[in-house]
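Following are the structures in question.
We did not get these values from a lab; they are worked out from the coordinates using the rules stated. The structure displayed is predicted, hence computed values, not measured ones. Cβ atoms are built from the backbone, for glycine too; each structure is taken alone.
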Structure P
Amino acid sequence: MPPMICPFCQADNDKVIDSRSAESGRVIRRRRECVGCGRRFTTYERVEETIKLTVIKKDGTRVPYNREKLRNGIEMACYKRPISAEVIQKLVESVEEDLYRRFDREVESMEIGKAVSERLRNLDQVAYVRFASVYKQFRDLDALLDEVRDIMTRPPDPKEQGKLF
């Protein structure tokens, strides 16, 4: 394995201080120290999936599953909300773990949207409504207002509040 490049001094000589498995079990977190400048940084290694998921879009076209597209959609929904990058990362991992567990080779885009929206509903109501406005493609403002009324009358269970899975 080639050495990692230090994000601070661009040296390619580092040592691993600590390694541990992340919650999903498919990600390894490594704490590294640059031999050149002495600063520390963290890297994440993800186990490559042997089974590649294909996403079936609403129009019937099929595209390869893209983790970054999922993350970007969640980040847009959470923009300027009190949700840390770590929580967003855990949400992405939780959704991805769910997808690989429930689907063999193909998954409909609506299933991905449903998995994200269920988690966002428990995490942050504003982020949920933002995400739902794209995922559910409301036909007009009344449909959006109905969704907002629904979330206001059926708030998440306090035991589930902030829980991702």
Structure Q
Amino acid sequence: MESNFKNITTLVFDVDGVLTDGGVFVTDSGERFRRFNIKDGYALQLAVKCGYHVCAISGASAESIRIRLNDLGIKDVFLGSKDKVATLNSYLDSITANLANVLYMGDDIPDLSVMKQVGLPVCPADAAEEIKAISTYISPIAGGKGCARDVIEKVMKVQGKWMSAEAHSW
């Protein structure tokens, strides 16, 4: 299993159900709030700092998603994506990356076609059965509860970067 994580250079995440628990709080005025996991945030910013290409692709269009991810150093945030395969391919062209070196973490049917394209499709523990069926790795952790941290940590540990001086020099 560890060998699957060895050549990953690009980490791509769905947002709702992966970086959040999929719940949306709605106020009386209609404002929506999502909850992100701090441990996922730590690992995401660390991956950026260590030179990984990190990207989020979401069908949602809430600007709060971009704000949170930009705060972590993730500049490649694609919101309102109607075709995740096209979005991913365009992104990979812009950074000259290969699909074989991409880890994509998704949790539901809109992620299915894009996950079939990448080198390492992974999902949280509470992903839809169709997603679990095509995933090379299923995190034991649910969406929004640290599943992104789980896969980032696996990639970085296999590549010797998790506790490296480079990763933790502030």
Original post:
Thinking of P, Q, which structure, once distance in nm of label points 7 Å out along Cα→Cβ at positions 122 and 154 is computed, gives back 0.5?
Top reply: Q
Subject >> Structure (P, Q) behind the derived value 29 of relative contact order in percent (Cα under 8 Å, 6 or more apart) >> reply: Q
Subject >> Among P, Q, structure where helix-only ellipticity at 222 nm (-39500 (n - 2.57) for each DSSP H run of 4 or more, over all residues; to 500) as derived comes to -9500 >> reply: Q
Original post:
Taking distance in nm of label points 7 Å out along Cα→Cβ at positions 42 and 98 from the coordinates of each of P, Q, which one would give 3.4?
Top reply: Q
Original post:
For which of the structures P, Q does the calculation of percent of Cα pairs over 24 Å apart return 28?
Top reply: Q
